[in-house]
Structure 1
Amino acid sequence: MITSEQITGLILAGGRAQRMGGIDKGLIPFHGKALIESAISRLKPQVSTILINANRSITKYSHYGYPVLMDETPDFSGPLAGFSVGLKHCKTPYLLTSPCDSPLLPIDLAIRMATQLEDHDLELVFASSKEDDGKIWSQPVFCLMKSGLKNSLDAFLSKGDLKIDRWFKELRSGTVVFENPQAFANVNTPEELAALEKVSS
């Protein structure tokens, strides 16, 4: 049984947020607090410690009291660059990843993904959401992975490939479907932020 003590949480705040006018998404106010604070408060009970992956606003992110890790690959090369630096600094057997801009992330994310990982002898499990119309969407930046995957990921990145689902196909990977589509709602535009505040107030 994987326990929260064996899991490090990694919050991904390294993107460019072009659709938000380039402002740093994790620091946008949501119900009066920075978006990343919602992610921290929901992840914290599920993991033993938290790491933050960010490429700017380092001082602001470091105020939360967790290590802030910058990508080691240049040019904002997406979430896999964040996964790579997270795995490098992960001191537990498992790493749980989440973006900084999904403030309603499931509070049972770790336990459900850990169960799937153990029951099916997988290396990585990602989340999927079931929309109201029954469609299943993969949510690949929400992952639980074995921390020993760093070499596999670095070999994949060294080929110049950044497609997250292509890396998953190289692994024993699976998914867990969460019924509440709002759980993974993320904020890409000011309108989406306003809508999400209404839903969660």
Structure 2
Amino acid sequence: MKRWTLGITGGIGSGKTAVAQLFANKGIETVDADQAARWVVSKGKPALTKIVEHFGSQILLEDGNLNRAVLRQQIFQNPQQREWLEKLLHPIIRQEICQFLENTNSPYNILVSPLLIESKQYELVHRVLVIDTTESIQITRSMQRDNNSEEQIRAIMQTQLTRNERIHYADDIIINDQDISHLEQQVELLHQFYLTLCKS
């Protein structure tokens, strides 16, 4: 399969970033769909201009950057607004991701995306690795990390696939409900297996 792309996904607080970092530590080049999404709406980008035209200037911070908290509030309260935003951003984000993946040099590369399946970004990858954990761990981790309320986190979880739906798409699964050394062991096993796929 020569060089190929692994998609990593999982619900909020599942540990996608930690897993991706462990692969990156092994020299595997990684693109994060969330970072690409932030970049395409940064100051001066055409997508930000369209967002301001649609939602109004209250969507901006004083320095001209996007006020993510205000935008998040708007789209979670109104599904139609979320659909409008996704229709605008998903193709642009996809283009950025493809450009990055085409220019990598590691044996395989990685696309990390919380909405890998929902946004059909799984079409860009050859295998899907799902990071799974219990809902209670997801909520606890997310509250500690983001300072969000349980209500906010549950609202985000509602926009994502259920655990069972996500697992249905998985080629590989990491259960992230223990400590970091357990996570490292699982990543190492998968990494060795993935290197054999590069030779096939």
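A few comments on the model shown:
- Identity of the structure behind 3.8 (criterion: distance in nm of label points 7 Å out along Cα→Cβ at positions 56 and 120, calculated), options 1, 2: 1
- For FRET efficiency 1/(1 + (r/R0)^6) of positions 48 and 168 (r between Cβ atoms, R0 = 41 Å, to 0.05) computed as 0.70, the structure of 1, 2 it came from: 2
- Between structures 1, 2, the greatest calculated value of percent of Cα pairs over 30 Å apart is seen in 2.
- Computing relative contact order in percent (Cα under 8 Å, 6 or more apart) across structures 1, 2 gives 40 for structure 2.
- Among candidates 1, 2, the computation of distance in nm of label points 7 Å out along Cα→Cβ at positions 24 and 40 that gave 1.2 used structure 1.
- Read-out helix-only ellipticity at 222 nm (-39500 (n - 2.57) for each DSSP H run of 4 or more, over all residues; to 500), computed value -17000, structure in 1, 2: 2
Every number here is computed from the coordinates shown, using simple stated rules; none is lab data. Note that the coordinates shown come from a computational prediction; the quantities given were computed from them, not determined experimentally. Cβ atoms are built from the backbone, for glycine too; each structure is taken alone.
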